[in-house]
Structure I
Amino acid sequence: MNKNQAKRAGLKRRQRRVRSKIFGTAERPRLSVHRTNAHIYAQVVNDADGRTICSASTLSAEFRATGKLGSNKDAAEVVGRLVAERALEKGVTEVRFDRGGHIYHGRVKALADGARNAGLKF
């Protein structure tokens, strides 16, 4: 197994460990974060129904209108605010945070702080 395969396997292992403890319901859905080198994605998911309530990413039109790049903490904070605003419009006020196997640091933490500042509780 080469280095990249080992890193991906470790990430998958951490994702499974986190997801075994976090389950989104209709009352308290899951705020899932996916991070790549170029972009960051967030979605609010109701696992009981298997439905995505809302989502936001650095590829969305609202984000591109801000003129920011997709691979830094400022961009992650904007995405957090966007997903929180969309969730609040749908009537979701509380979520469970799913960091997706990533360390709660840097862009993942910035996204969480942006969502909290916009009104989501977790």
Structure II
Amino acid sequence: MKSLEELAKIRERMQNKVVLREGQATIRVAVGMATCGIAAGARPVLNTLVEEVAKRNLSDKVTVTQTGCIGMCRFEPIVEVFDGDKERVTYIKVTPEKAREIVEKHLVGGNPIAEYTIGAAEK
């Protein structure tokens, strides 16, 4: 960074991502970003979710946030979807590819992907 002008451009580019992470939408998507989650690959998952929500113009409906330890390190990266009064959906071992599918099928289509959830791992 060499000037205030360059800093202003960076700030402008990043503004949408910050809004997505702090919004007050109906659906909240939380990515576990404790040390275990980051080590397992949560950062690319978080970035993919933010990008997909922005690309599909879902920011008025979906907020993507990060959270600390969810307490199930062996299942990281973990993504939890909170949708109003509906039961929380906990996705495990999420990759960027799975994150794209979660946005498409669950957030857009309204159909959780059962085989990616904690419930499927317990069977």
Structure III
Amino acid sequence: MSKPIGPYSPILQAGEWFITSGQIGLLDGELVSGGLEAEMIQTFKNLKALLAGEGLTLQNIVKTTVFLVDIDDYQPMNAIYMKEFGSHRPARSAVAVTALPLGAVVEIEAWARIEIAD
């Protein structure tokens, strides 16, 4: 997992919630090459690593926001997103933005909830 590229925390706990900062396709401090697919795959690796550090998985995520530089990437993004989440379907927003850090084409932030025993 790469270090943050700015003055922020990659993941923070607030009660039973963990909130991640937006994740991009960073590997060893550099944006991976290969466009949307490569960036999405690395973004999910980074997200999974953050969650695993807190004992969580993608199944704990209840909300994501996906930022896309090109809204025409919506369908290809969806295909990779669905593959990563499987049958789990968190609530989600997807928005087009003018630019992302380091020239990334996609960024994902997430809210995960700790499972609470009944």
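The numbers here are math on the coordinates, done by the rules we state, and not lab data. If you're wondering where the values come from, they're calculated on a predicted model, not measured in any experiment. Cβ atoms are built from the backbone, for glycine too; each structure is taken alone.
Using mean count of other Cβ atoms within 10 Å over residues 46-53, single out the structure from I, II, III with the greatest value. The partial results should precede the final answer.
On the way: I: 14.0; II: 22.2; III: 17.1.
Checked I, II, III; max of mean count of other Cβ atoms within 10 Å over residues 46-53 sits with II.
Hey, Rg/Rh (Cα atoms, Kirkwood Rh) derived from one of I, II, III reads 0.98; which structure?
The correct label is I.
Taking 14.8 as the value of mean count of other Cβ atoms within 10 Å over residues 30-37 derived from one of the structures shown (I, II, III), identify that structure. Write out the running numbers ahead of the final one.
Details: I: 18.5; II: 21.8; III: 14.8.
This value belongs to structure III.
Out of I, II, III, which structure matches -13500 when helix-only ellipticity at 222 nm (-39500 (n - 2.57) for each DSSP H run of 4 or more, over all residues; to 500) is calculated?
I
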